[in-house]
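Derivation of every value follows stated rules applied to the coordinates shown; laboratory data play no part. This is a predicted model, so every value here is computed, not measured. Cβ atoms are built from the backbone, for glycine too; each structure is taken alone.
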Structure P
Amino acid sequence: MIEIKNITKTYRTGDVDFQALKNVGFTIKDGEFVAIMGPSGSGKSTLMHILGALDTATSGTYFLDGRDLSKLSDDELAEIRCDKIGFVFQSFNLLPRTTVLRNAMLPLVYAQVSHEERDKRAREALFSAGLDEGHFYHKSNQLSGGQIQRVAIARALVNNPSLILADEPTGNLDTKTGEIVLGTFQRLNEEQGKTIILITHEREVAEHADRIIFIRDGEVVEDHGQHAKRIINRK
């Protein structure tokens, strides 16, 4: 699904250049659950923005489903984000005085999908995210943090994307609620085969993935698969 080669991202402040990413490269297969882990300032958020087609690299190539995103225009990248990528953020980004169902269907409104189809797909996405129908007509500001994040997951699912990017999705949640949300991602990966990339600085969160890519000072320093949990516990 994903192949990135020699990705570099350089920011310029005045006469000073700062390399946020330095020749990063890896592949992610369709259906993988991968955590990208690193401390603050490691470059993981910059990498997430490139993987999500929210930003472009200074140099290097990024292939998503065989298409080179590094050569696309802003409009073409926006189309990729709409069709292929679902985003889940730490800050939820829901409309607070809008119903759960309406929040979940918003991407379909922008895509000009019919009302009947929007309603159907939003309900299916909410069920997939683990939210029961009794909450569908609640306003998002009437829900718990965990329920709100599951609405955000449903919104990410509603366009049936091939890739879900979750940026610190448990950052605003307590430990117990965070475990429930991470369990939702695991279920989506195992039962629906969704490809999930989880961005985190927390070891306990990264351990829910099947593979952990460690990034530090803008470089990939380790990439572990099935034995990631055992290796990370040594650190």
Structure Q
Amino acid sequence: MNKSTKILLVEDDNKLRDTIVDYLQMNNFLVTACPNGSSALNHFESTPVFDIVLLDGMLPDIDGFDILRKIRQVSDVPVIILSARESERDQLNGFHLGADNYITKPFLLSVLKEHINALLYRTNQSDENKIYFSAGVLKLNTVERKVYLDDILINTTPREYDLLLFFMKNERIVLSRNTILDSVWGYNYVGDLRTVDTIIKQLRKKLGKYSSYIVSVYGIGYKFEVQHEE
């Protein structure tokens, strides 16, 4: 894994949280650490493009399972539950709510890292092997890098295509301009944030009456959301 791999860690035990952060950072992960559920949800809403979430099942303010439920309402990001709850009922509940893995405490940090790597590998393989991404009347063919609107091919530039694919992979998630630049243009890009606005303006024009799929979020950026009533 490399520095582009972003992890959201939610753990209320200060010592354990610091230990996990130090270990993961030593192994070249980018880690955002939260001590409770409220701060985790705030981070997830403001910077939602995490590659994986490590979620404590027992938090002081909001139950970990409730956090998982809220995450699953807007995202399919991989989630690993880290919990002292060992019962079969709790583990099954975690999986039913959408957890991808469930690790009981205590655990070895090296084992946690292998779980993370395995889950990220499966997720990346799934996306890499996926040929079509669809949302509403919009379909992307990732092999041919073509975009179809109502089954009609529309011409897009390489950057427009990359941005649209990124939006569709993160449907209903609010994305800041910085997040979009880092993810689509790359971390080494040096340019104005208004570049994002320019490309989105071009995309909206090409989407025509479906331009509302790209929603402006005041003071933050954009989100991609299919209007089901259309």
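Here are the numbers:
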read-out	value
Origin of the derived value 14.8 (Kirkwood radius over Cα pairs in Å, for residues 23-134 alone; candidates P, Q)	Q
Highest-scoring label, criterion being distance in nm of label points 7 Å out along Cα→Cβ at positions 15 and 215, among P, Q	Q
Top of P, Q by FRET efficiency 1/(1 + (r/R0)^6) of positions 103 and 167 (r between Cβ atoms, R0 = 35 Å, to 0.05), largest first	P
At a computed 28 (relative contact order in percent (Cα under 8 Å, 6 or more apart)), which of P, Q	P
Origin of the derived value -10500 (helix-only ellipticity at 222 nm (-39500 (n - 2.57) for each DSSP H run of 4 or more, over all residues; to 500); candidates P, Q)	P
Which of P, Q yields 34, 18, 17 [semi-axes √(5λ) of the Cα gyration tensor in Å, calculated]	Q
Label whose coordinates, when distance in nm of label points 7 Å out along Cα→Cβ at positions 183 and 199 is calculated, return 2.7 (choices P, Q)	P
Answer label among P, Q for the case where distance in nm of label points 7 Å out along Cα→Cβ at positions 119 and 159, calculated from the coordinates, equals 2.4	P
Comparison of P, Q - label where FRET efficiency 1/(1 + (r/R0)^6) of positions 31 and 95 (r between Cβ atoms, R0 = 25 Å, to 0.05) is highest	Q
